[in-house]
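Structures follow.
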Structure 1
Amino acid sequence: MRNIKIEYKYFSSYGNIWDYGWLSFYTVFEDFGIDLGESKKDFIQFRNLMKSGIFNMIQLDGLCVVSALPKIIRRNTLNFMHSDILPAIEFRDGYKQHYLNGVYFPEDLWKKVTSKKMLMEEIMAIVDVDQRTQAMKYGDFHEFAKMQNAIMLDNYKKFDVNGDDVKYELWKFPKSAIFSKDVYFMWYICPSTRNEYLSDVWESKTVAEAMARKSGLTEEDWKLLIPLKNES
């Protein structure tokens, strides 16, 4: 087969998704009646162009390749691209990508991780540290904690509006070949799905302290939150 050299072309500096931020900023000035001066005509023209639904483009001599906005983006509560059920981002031509809490995963690895059937040895063999950290949340956490000589610092139990218990455990993992420093994780039962979840937290001594810092509340206020009523 004959080798064909393909020249890489950079994406545009203007005319892509990053423009929506500054366009919104200056639109507020216009809404307040502030005169944009001689640039107003060009600004409105460019804004109308972006309103057509541009995600990105490559501008060539006599040719402009344009990509439309994705048809759907799935995010977690922190606004990071995330889904352990479907692709986190999908385009109309079928192109898609998978993310877990903002971390990109190739589709085959994403499927293995979200199946919750990966052995802990397999998870720990993932080279990318960010992918490995996310995958840990889908493995057998208590098995992993035992392997890493982790210490459970505290546990706490609440009851949701239906009277079902919601358990929390605060764990400390010592510095090791995996972690460059001591790290802390909260293992808990999600009150809405009843699934096990794992979340990294600040250094803390108790569950209430860790969850309060994570929620921006005092410890006493967090303890008063009732799962499925004012805590999801």
Structure 2
Amino acid sequence: MLEYAILGVIQGIFEWLPISSEGVVAVASQFLIKNFQPIEIALFAHLGTFFAVLIYFRKEWIEVLTFKNIILLRFLIIAVIISGIIGFFLYGVIKDIAIGNSLLVITGFGLLLTAYCHRAKKISQVSFNKLAVISGVLQGLAVIPGLSRSASTIFALSWGKLNPTEILKISYMMSAPVVLAMSGFLFFQNPILISESWPILIFSFLVGFLTLSFLLKVAAKIDFFKFALVFALLCFLGAGLQLLI
């Protein structure tokens, strides 16, 4: 149980950062778990942070599901459909090609450019519907090993008329339908996974909920320039970390 708890804590911390939590959890599981494939454990751990997103943003989800927030509903539908199509076809082609590190570095430089453009007031802000398309494409590309989903979508959303808290909220809400579909497929492939590794769900949920709350509170207190700069540096850190592991 301790091994699963450790993996759950790792997932809960890294899920929200522009560092591939899937890669970190998969590597750690190689040393801790022998019953399942590392990729299975890494994907399963996302279900815990899925519930963290579901509960933390429960008011937003209720508004979306009851059609009270049509704008956000339309955004999520567009983004999720596009990312699902791209991710489905891309996964089988590049799942064994580790090129995500270089793309993560590019994302980091992109965020640095975004920070500069916002500070210099030289940015042409993209409409919300176009943001949905761009975010969906980049979320679909995040199936590339090593490329962080959160880094990609945060970069895309930073070109809209959104503050840091709104960017993080939408980025994390975008992941929920994809994680749910992925988990359903995983259970179908290996039903005994949940009976043995359920502690990872509890710890990834608890730690994920706390770290999500902390990150959003911090984001609400800083301006966009500092927000983009911090996440750019985290992209570089994530790329370096993945090279080491």
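Things to note:
- Of the structures 1, 2, the one that 9 was derived from, the read-out being relative contact order in percent (Cα under 8 Å, 6 or more apart): 1
- Which of 1, 2 leads on FRET efficiency 1/(1 + (r/R0)^6) of positions 50 and 178 (r between Cβ atoms, R0 = 30 Å, to 0.05), largest value: 2
- Each of 1, 2 could give Rg/Rh (Cα atoms, Kirkwood Rh), but the derived value 1.09 comes from 1.
- Top of 1, 2 by mean count of other Cβ atoms within 10 Å over residues 186-193, largest first: 1
- Origin of the derived value -26500 (helix-only ellipticity at 222 nm (-39500 (n - 2.57) for each DSSP H run of 4 or more, over all residues; to 500); candidates 1, 2): 2
- Across the set 1, 2, mean count of other Cβ atoms within 10 Å over residues 10-17 reaches its highest value in structure 2.
Values quoted throughout were computed directly from the atomic coordinates according to the rules given, and no laboratory measurement underlies them. Because the structure is predicted, anything quoted here is derived from the model rather than measured. Cβ atoms are built from the backbone, for glycine too; each structure is taken alone.
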